[in-house]
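Next come the structures, one after another.
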Structure I
Amino acid sequence: MKIKKPTLNFIINAFMFFCLCAITSTGLLIKYRLVSGQEQIIKYGNKVQLSLFGMDRHDWGEIHLIIGYILIGLLLLHIILHWKITLNVYKKLYQKKPAIRLIIFPFIIICFLIIIIPLIANVNTIKLKNNTKIERLHLHQKHKN
């Protein structure tokens, strides 16, 4: 059974929208409901274990990441299926509006850097002793500035 291209496009777009909704949902869950340790202390007065359906913020973070990878795969598939259309639109814009060249190339470079920088960036580390929370916060603030 061969799936027609419009049907395949619809299925891919529907799954991309589902992934977008799931990423939004898990991101909001992690940010506002399953808050980090410092926020837990502020909100609940002491450190507590927060979970939803037996999973904590780190478990939900893994799900968030996996769905993100699936969305990237679907997006690449979407681009591949629409590659001819994309090239035709680009050629028309490129020929009619030379200023587009000044926008497209920096845009591509910035997008590439956004993807690559987190993979090659050096992470700052601070060796902690048995400092109090206030001392650790002070060290963190001092390192930020």
Structure II
Amino acid sequence: MGTQIFVNLPVKDLDRSIAFFTKLGYTFNPQFTDHKATCMVVSDHIYFMLIVEDFFQTFTRKPIADANQVTEAILCLSAESREAVDEITRKAVEAGGSIPREAEDHGWMYTKGFQDLDGHLWEYIYMEKEEAVPTAN
């Protein structure tokens, strides 16, 4: 089995976050979902744990960043086409998200993103197949 990634994100309102990402087409694993957290399935190897802030705080001694005020990270996922990049960001805006900056088109690479309801920054990127993609050595 390949390496899986579980990205943990604090959220203020779990039900509101689930509704937002459901509108973007994501599903959730009920086995890892309760009133404190849920597991959003991106692919067979990529998962986002959306965790209510109070519970998230039990995992760290550091304060939780307010992603509406500071940039904590930019979460970047690949897309199958330029149209798919535009579609996911359109859905995000319709669901209550916002576009923090304009799309970037470099010819061989196209990227556009959104800010979710808790201020987390998401980027979606499409790269031409013949262009080099970083790989693990």
Structure III
Amino acid sequence: MRSQGVVHVDCEVLVPFFDVDSMQVVWHGHYVKYLEVARCALLDRLGHNYLQMQASGFMWPVIDLQLRYIRGATFGQRLNVRASLVEWENRLKINYLISDAVSGERMTRASTVQVAVEITSGEMQLASPQVMLDAVARVLE
């Protein structure tokens, strides 16, 4: 069973016309955009979003992305995108579940892994910076 994570957020996405192909199904690459919407909301919930990461001297590139498509989303469909933080001490691992907002039917599962990279040196960090650990600790209190 996939980890539910220690903290999660839910975001609703309404599938726009420009995200679908001629069959009215979301093109597979657009799901990454939906994950990013939920990931940004999760980072906001932690109080350590991308602007705060940059201000602390670190960037967090995605180094791994996994997607499993279960059912294609369609034009006008309301989706719920859940982002759950499952690892944060050495890297950020976030699990995602995209489901139909009305029926709850599972549509897509995904995960991303990000690592801290010091902006000035470009060096990848082997552990998450203390500022990230502190952000997660505040939410878990």
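What follows is calculated from the coordinates using simple rules that are stated; it is not laboratory data. Treat the numbers as computed from the prediction; the structure is a model and nothing was measured. Cβ atoms are built from the backbone, for glycine too; each structure is taken alone.
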Q: Work out which structure the value 26, 18, 15 belongs to, where semi-axes √(5λ) of the Cα gyration tensor in Å was derived from one of I, II, III.
A: II
(Q) Among I, II, III, considering only distance in nm of label points 7 Å out along Cα→Cβ at positions 24 and 48, which has the greatest calculated value? (A) III
**Q.** Structure (I, II, III) behind the derived value 14.1 of mean count of other Cβ atoms within 10 Å over residues 40-47
**A.** II
